[in-house]
Structure P
Amino acid sequence: MSVEKCVLAYSGGLDTSAIVPWLLERGHEVHAVLVDVGQDEDLQAGCAKALRLGAETAVVRDAKPDMFARVIPQAIALGATYEGVYRLGTALARPFIALQQVGRARELGGATLVHGATGKGNDQVRFEFAYRSLSPEYPVLAPWKSWQFGGRQDLIAYLRSQGIEDDFAVEKNFSLDENLWHLSVEGGVLEDPNAEVDVQQVLGTVADRFAGDHASDASAKSVQIEFSHGVPVRMDGQSIELPDLIGQLNGRFRHAPWAWDLVIENRFTGVKSRGLYINPAAKLLHVAVDALARSCLNKPTYDQYCDLGRAFASMLYRGEYFSQQRLVLDASAAAVMKRLNGAVTVQLDPLPYVSWLDADDAMFREDLATFEKSDFSHQDAKGFINLSWLSRIGRPFVEGGHADAMETGTDAAPGIREDESVPDGGLVSSSA
């Protein structure tokens, strides 16, 4: 009888740790993959843990270069947020974890792909959409959809029944998920929108995990970011690589009073949830790049830019990264990002706001915007108003609609004021 190989997206947490012996009990050979997406964890220790649990192999794969090349620039430049507040931290990482899993399965000559996401959330969709898109020939196994366990206490009891004594707490205040873009905090008091949350207390409990090598900096008053094609390239006058810039901003401002979003979220499955997302770099950069876009894009293009950011965010949130729609959105993003060049100063107190901006492509003209005397012809606005009203509204407004207007005898021709003559035979004179 052949042994079925399984490639497990292993995090070292309770769920994926319980999956290892559960798979072994069913005759599977487990190959753990720990994917580095920027979490502040000892991944080599995670490998040792997976092997101790019974995995045949455990390897670390680095997805950060791929993320910085393929998705982080667009997430910044488009100000991509889901439902206006969720900045896509977890959604950005899952496709690249799945990609590394598929690569490991191919190295092994084929395998079943296994993840630890539950049937309630979005991650199951992100993993399994990626698997189907990248390797439809490989089977998929999601233990939460088939095993007998109901929750955290069941999993701990199961591990102990297997002789595995580990440091998993029976009760846990929060569930954390960290990557290079954000730290998500869920569970506990955060789950219930009726429960009041002391956000600063939560930040004090968890945000040090988001530190990296950077000390918190509560004294900073402003940050200047220079963008090239929508991507930050300099900070406070110094050239800096994008990974270092994001790491510094997240580390320095993780305790800032503005560094978080408390979000009531509509999951893809229809389940409502509430979570605290700590994302100072994303928040600050989104404020800066939006000001740049407002300055460098005309009104119709800026509207399309906003629509593009929402579409890109929704695509990522739904787990559709490996898809034709993402290729279309990438091409659109590249077109608009070419115009986003310039330096932006963001003041940080009390909340991030743009105080200064310098961009060669900025469309602001003082001679047009000034309240002082200029060459602008105010008389030109007369025809602008008349034609704009005619094309957008075109009929005097009466409460209750056109039927009421007819009953009250309102018969003014659309777009014509009372002091203007109405040509015979319609808008064009018959003698013309």
Structure Q
Amino acid sequence: MKKIAVIGCGAAGMMAALAAAESSASVTVFEKNEKPGKKIYITGKGRCNVTNACDVTDFFEHVKRNPRFLYSAVYGYDNSAVMDFFENNGCRLKVERGDRVFPVSDHSSDIIRTLYNAVKKAGVKVIFDTEVLSVESSAGVVSAITYSSGNDPITREEFDAVIVCTGGVSYPSTGSTGDGYKFAKNLGHSVIKPVPSLVPFVTEEEWCRELQGLALKNVGLKLFLSKDEKKETSGKKKKADKPVYDGFGEMLFTHFGVSGPLVLTASCHYEENANGRLLLDLKPALTEEQLDKRILRDFEGAINKQFKNALNGLFPTKLIPVMIKLSGIDPEKAVHDITKEERLGFVKLIKSVPMTVTGTRNFNEAIITRGGISVKEIDPSTMESKIVKGLFFAGEVLDIDAETGGFNLQVAWSTGHLAGESAGMIF
């Protein structure tokens, strides 16, 4: 009987183990933690955004790096297959705004339990509290792994195939500490530099920190990037700056900058060493002309009030002092004394509040890792290494990342299933 080792008992690992077990192989999963699915447990704020129910053809638009690499994996095991798996195994699901799929219970533990029970039912052996130290190959073929359990001596065990599902380096407290990168490098693979993604932004402006704890809903956010700030010297008119991200949703001000779903998605498009600029649209449903008419009506109703006392209908209380300061309008000025120029400038500010991005938070706060094992060295039709036969990779360990909304977990399910299926068929 062929022996297959799966390193990592997370989303990709458990799905790979299930698919591999269907080939009647002997499958063993090695997990350094004391229980399965530690990262699954914290996804979706503990609710687990299992997948996204969008049309499969639309799925790839939400994958930011190497979407074409995923065609075989996703079409072979798509979001419908994932939902069917959980429903058929007793875990009911629901679809929420943005086609996000969650367990009806709103408990990620139900997703983990369903997966793990299926793994055990399939006859897969799972070894916890065990760290894989190395993956060996001989003559270009995977041959064995070495692992250590607590105070036990280091053990070497031969396997016919090894599937690496160790995740990236985001949320290292869940066990994602870059082990897969080490295995890959030692076997001749290239690793694209890992950086945090789906991560909050650090901003330069002090007023962002003054708004700590303020959440905004139904706002627009644009992210602009530039590599340098050199002036145009050709005399040609500079082309209009285009945002690398333009979204709508919810965001949150923090003690370091900004966070929330809108910001996390924008961070997918951020690049290290680039000059980042955010423009926040506080009233995206209104054009500048419509907003100006709205402000005129508000001002007419508060004609004798001071500017600082005439904005309660426009903004949350905490935001008013900041908007006044940014506007440059004297807060004590009577509304009827505000000039048309000042009012129109205020309209433009509301539609594009500027913030300067100085960087992102670190891996401890990143939902996923951008970068990882180069997909150029992986066969997309099998997830097998092009360098070492019998070596497979799946999930976040690969240089693939997507936006929020269940897309990254779908990548894990799809690549894990394909890797397990392929590992069971190669002999």
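Computing Rg and Dmax of the Cα atoms in Å across structures P, Q gives 27.9, 101 for structure P. Have a look at P, Q and say which one yields 27 for relative contact order in percent (Cα under 8 Å, 6 or more apart), as calculated. Structure Q accounts for this read-out. Suppose Rg and Dmax of the Cα atoms in Å, for residues 119-294 alone works out to 24.3, 76; of P, Q, which structure was it derived from? It traces back to Q. Any idea which of P, Q comes out highest on FRET efficiency 1/(1 + (r/R0)^6) of positions 47 and 79 (r between Cβ atoms, R0 = 41 Å, to 0.05)? Sorting by FRET efficiency 1/(1 + (r/R0)^6) of positions 47 and 79 (r between Cβ atoms, R0 = 41 Å, to 0.05) in descending order puts Q first.
Please state which of the structures P, Q yields 3.1 when distance in nm of label points 7 Å out along Cα→Cβ at positions 247 and 319 is computed from it. So the calculation was done on P.
In terms of mean count of other Cβ atoms within 10 Å over residues 215-222, which of structures P, Q is highest? Going through P, Q one by one, mean count of other Cβ atoms within 10 Å over residues 215-222 is largest in Q. Taking distance in nm of label points 7 Å out along Cα→Cβ at positions 31 and 143 as the criterion, the top structure among P, Q is Q, with the largest value. Looking at mean count of other Cβ atoms within 10 Å over residues 7-14 for structures P, Q, the greatest value goes to Q. Looking across P, Q, the calculation of FRET efficiency 1/(1 + (r/R0)^6) of positions 15 and 279 (r between Cβ atoms, R0 = 30 Å, to 0.05) that yields 0.15 traces back to Q. With distance in nm of label points 7 Å out along Cα→Cβ at positions 223 and 303 computed over the structures P, Q, the top value is the one for Q, the highest of the group. Out of P, Q, choose the structure whose coordinates give helix-only ellipticity at 222 nm (-39500 (n - 2.57) for each DSSP H run of 4 or more, over all residues; to 500) equal to -12000 when calculated. Among P, Q, the structure yielding -12000 for helix-only ellipticity at 222 nm (-39500 (n - 2.57) for each DSSP H run of 4 or more, over all residues; to 500) is P.
Since every read-out is calculated from the coordinates, none of them should be taken as a lab result. Keep in mind that this is a model prediction, so the values were computed, not measured. Cβ atoms are built from the backbone, for glycine too; each structure is taken alone.
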